[in-house]
Structure P
Amino acid sequence: MNVNELREARKKDIAATIEFKEPTRVPVGIEVITWPIAYAGYKTEDVIQDPDLMVEAYTKVFDNLYLDCTTMLNGINMPIAAIKALGSDGYVVSKDGVTIQHVQNTVMREDEYPKLINDTRNFMLNELPLRKFKKLTGSDEEAYAALKESIRLFNIQSKGNAKIAETIDKKYGVPNITGPGGQSPPLDVLFDVVRGFKETIADLRRRPKEVEAALEALYEFGKPANTEEVVAKNQPFPFAMTALHTTPFINKKQMDEYWWPYMKKIVQRVVDAGGKFYIKGEGNTSVIYDYMKEFPKGTFVLHLGEEDDVYEAYEKIGDLSVICAGLSPVQMKYLSKEKCLDEAKRIVDTLAPGGGFIWMPNRPLLCADDVNVDNLFTVYSFVHEYGKY
């Protein structure tokens, strides 16, 4: 098959399995962030300002690793050079020179909930950025120069990311199964970019009414205007999606009050538009299984998290949700090749019959030491061959 035929065959297999029909083979996917750069022998800061080098570094692994799909963004999604130009250290490159870390900082004070609630757009777009990006607080000339440089750097990295996505699709025929149309639950936004982790946890106890009002405001602020159009265009995939950021850290009562009401509305908009909803799990996703049962079979494509038991998940929701799962990077790093293959066989034997299964590790590959490359290649080759129906 040529690359176009191969891409279409892969899309057909994915389209079959998400409808709980048996494809020709188990689709084999992966989620990576900066690991491909390490695999190619580069450092992150060496490539992010050279679009052609970004493509060379990021796609080298596709020459050697069999894949039917990718998930999440293809490329380097953290604009580290651009935000550094604005005076922010929100993202930094780790000591290994490859991994990008998110540095938590609190930009909203606890007495500012009225601003967030009553003037959401102005507060989010005008006030908070000045606290995150220190170079915007200087003179007009200094702020303009910093913003201009940031945009220049951002455009370079964006060009590289676009070329990476195009290369993976056109040269290798590997589709990405996630895309636009979703929305982060507003509690995640409060956690991640507004109040911070510790502060939000405290606010849930001390300021529940203000948090509740803030979540409603953030939900309306973040709601995409074109969900129906995007979902209709992207049938049967890429899927609208979100990730589970706060669910590992809050209790059931808090999820009932602050997380699920908004998550349910986010999912419902996509379902009403005729789409499926992809959830990127973090931690233990079993805490959301009961919520998922409020929607019909086939609504969700659930990418299991680091703490999930594959077989338990399949037993509890295998007849409800498409499951993305496989050997974890930790298993592929520390187990022998023989044990990796035995476990891969067991997973395929258990989850593949009847469709509804995509092979996918439970977390993204970030740095060189995340996985034993030889085991990774061996396992993926095995699943591709053994996963034939």
Structure Q
Amino acid sequence: MTTLTTRQLFDAQAWSLLAFGKRSRTAHGFGWLDDDGNIDANRGVHLWITGRMTHCFVLGHLMGDPDCLILAQHGVARLLDGPLRDTTTGAWLSAVDIDGAPRPGPLVSYDHSFLILAAASALMAEVPRARELLDAALLTFERLWWDEDAGMVVDSRDRETLAVDPYRGANANMHTVEALLAAYSATRDPLHLHRATRISGRIAQEVVSHGFRLPEHFDSSWHAVLDYNRDRPTDAFRPYGSTVGHWLEWSRLMIQLRTACSAAGIGYDPLLDSIPQRMYRQALQDGWGADGHQGFVYTVDFYGRPVAHERMYWVLCEAIGAAETLKQATGDASYEHDIDIYATFAREFLIEAPGRWREELDAHNRPSATTWSGKPDIYHALQAMLIGRLPITPSFAEGLLATGAAPA
């Protein structure tokens, strides 16, 4: 069993993360917090952050935090009626200034996935107007993002012409799987599972074809572009090479998906039965301590050699999530040892105060800001703190509703 010390840490951090995140409310959604927990007005208001934080406050409400319902309601209302929603195109903008003025840039499917996640979680928690938001988000998803021929989502569109960028990314599709699982939780519409299986099946094939090191970047025909961003190895969203944290995240999502499909009588690629464990082990082999220091490196090349040595907090959080899910799916208690190691690392290097996690460390586990600065959201950490108390369900909201397993 995971040690009592680890479980107590996770429980305490879940509440502290929510308390810290409550500082992020702005007039138009939720803002980017700096290292001191103040809103960084220069960053504006981002769709992905507002979606993530709305989702987190729904989880907080389901945990029993009395302050979180009004924050979840605020998120839903601003996503419906605020400046992030572009009524001209029927899409959602990626970012606006702190005063609500639109910022330039394309429409991005990665960002839209968190809109769906927020709406679906809110609907499960019966947040007012959540159904309206989910219906609108899914309509836009159908019109702008889903590519039926490919069985994947496109990555971005020009905001004015709606022309599709030729770049295709695994990251946007990964978070789309997460969003579709949440939409299935909220609606029980099997279409969402069918689409999630199409995405995950293609990704599984790519994982196998590339030695269990997932390519992140593709052209418009879904051919891997292995040297993409070779000159930008620490890019926040499109780094060169293979992103170790995504192997861990896919591991968890594929287990959630295959479990939901089995319960619903829906078929899925049989690779999903074996790949999650292999991806997790590959992440440990290539990523953990690969340069002689504790922690997961950010990226590796397609021979497994470290490229970006920075340690991102979200990668450790996804390692916790994958290990907790694999432990439950397989009954293998050895994953508990890994979870305790991750908890020790988090306590020693990442958690600077209750609810305050350092976003990034350098190769020697010192605070760094090469790729990320401030504390944009609590999404990865909150989910990591909760997942060990939940059954394997399509979404975190469903897991909390199924068990009422709020942290002590």
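Taking distance in nm of label points 7 Å out along Cα→Cβ at positions 37 and 173 as the criterion, the largest value within structures P, Q is that of Q. When distance in nm of label points 7 Å out along Cα→Cβ at positions 21 and 117 is computed for each of P, Q, which one produces 5.1? It was calculated from structure P. Structures P, Q were shown, and relative contact order in percent (Cα under 8 Å, 6 or more apart) at 19 was computed from Q. Which of P, Q yields 4.3 for distance in nm of label points 7 Å out along Cα→Cβ at positions 53 and 333, as computed? The correct label is Q.
Between structures P, Q, the greatest calculated value of distance in nm of label points 7 Å out along Cα→Cβ at positions 13 and 309 is seen in P. State the single structure among P, Q that was used to calculate P(r) over Cα pairs in 5 Å bins from 0, in percent, for residues 197-340 alone, giving 2, 8, 17, 18, 19, 14, 11, 6, 3, 1, 0. Comparing all candidates, it corresponds to P. Look at Kirkwood radius over Cα pairs in Å, for residues 5-60 alone for each of P, Q: the largest one is in P. Among the shown structures P, Q, from which was the value 27, 25, 23 of semi-axes √(5λ) of the Cα gyration tensor in Å calculated? Corresponding structure: Q.
Quick check on the output: 0.60 is FRET efficiency 1/(1 + (r/R0)^6) of positions 45 and 317 (r between Cβ atoms, R0 = 25 Å, to 0.05), derived from one of P, Q. Which one produced it? Of the options listed, only Q reproduces it.
One of P, Q was used to compute helix-only ellipticity at 222 nm (-39500 (n - 2.57) for each DSSP H run of 4 or more, over all residues; to 500), and the answer was -13500. Which one was it? Here the read-out was taken from P.
Bear in mind that the values in this text are calculations on the coordinates, not laboratory data. Keep in mind it's a predicted model, so treat the numbers as computed, not measured. Cβ atoms are built from the backbone, for glycine too; each structure is taken alone.
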